[in-house]
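Below: a set of structures, written as structure tokens.
Laboratory data are not the source of any read-out in this text; all were calculated from the coordinates shown. Everything quoted here is computed from the prediction, not taken from an experiment. Cβ atoms are built from the backbone, for glycine too; each structure is taken alone.
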Structure I
Amino acid sequence: MKWTQLSERQILKAQAEGQLDHLKGAGKPLPPPGDGDAAETAGFRIMAEAGALPREIELRKAVQAQAKVLAATTDPADRKREMARLARLQLDLAIQEEARRKFYSTR
């Protein structure tokens, strides 16, 4: 029996037993596909739901927050300091992303 047939059988069995009723997000559209690999995106989602965000995600949020701070800053000296903070966060994020890519490319 083919893998697709086995999968379809399991889905139909679960539907018949009511295991797929009232699932979280039922009736809502699927989220748009992300930039990366589907498995990687699913892993990030599972980690986020468990409350364990990877450093890369935390850094992305910090970069967005710092960009808002920089946009609201008008004093030249303060802007220079906020730009340096943003540049450091962007560098840290790039390092984390590169480390992840290297980790997955060696597997």
Structure II
Amino acid sequence: MAKTKMKIKKGDQVVVVTGKDKGAKGEVLEILTAVRRVVVQGVNVVKKHRKPSQLNPKGGIESIEKSVHVSNIALVDPKEDKPTRVGYKTLKDGKKVRVAKRSGETVE
């Protein structure tokens, strides 16, 4: 399967717009482009039962973040702190930057 272009990048602040964690904000930890999913800090947290191993001799129950589909999250506007869509704009020096559709601010 070919890699697809995604407008969300690692390190972006995003908000969940639908699902059980609706309204939750967090930072993107990982991008899974092949399946169009992202892992967001503190969102879609599940409990995982681990057997004892050499790395973790005690084992036990561990909380981990699972991925959510990219369509269920939106970038947080840097100016208004609300969900926004992302567009692209070419600057005068020829550099292509991401732009928040809500406010027109460039997204770092």
With distance in nm of label points 7 Å out along Cα→Cβ at positions 21 and 69 computed per structure, which member of I, II shows the largest figure?
I
Identify the structure, out of I, II, from whose coordinates helix-only ellipticity at 222 nm (-39500 (n - 2.57) for each DSSP H run of 4 or more, over all residues; to 500) was calculated to give -23500.
I
Output 32, 16, 12 (semi-axes √(5λ) of the Cα gyration tensor in Å, calculated) maps, among I, II, to structure II
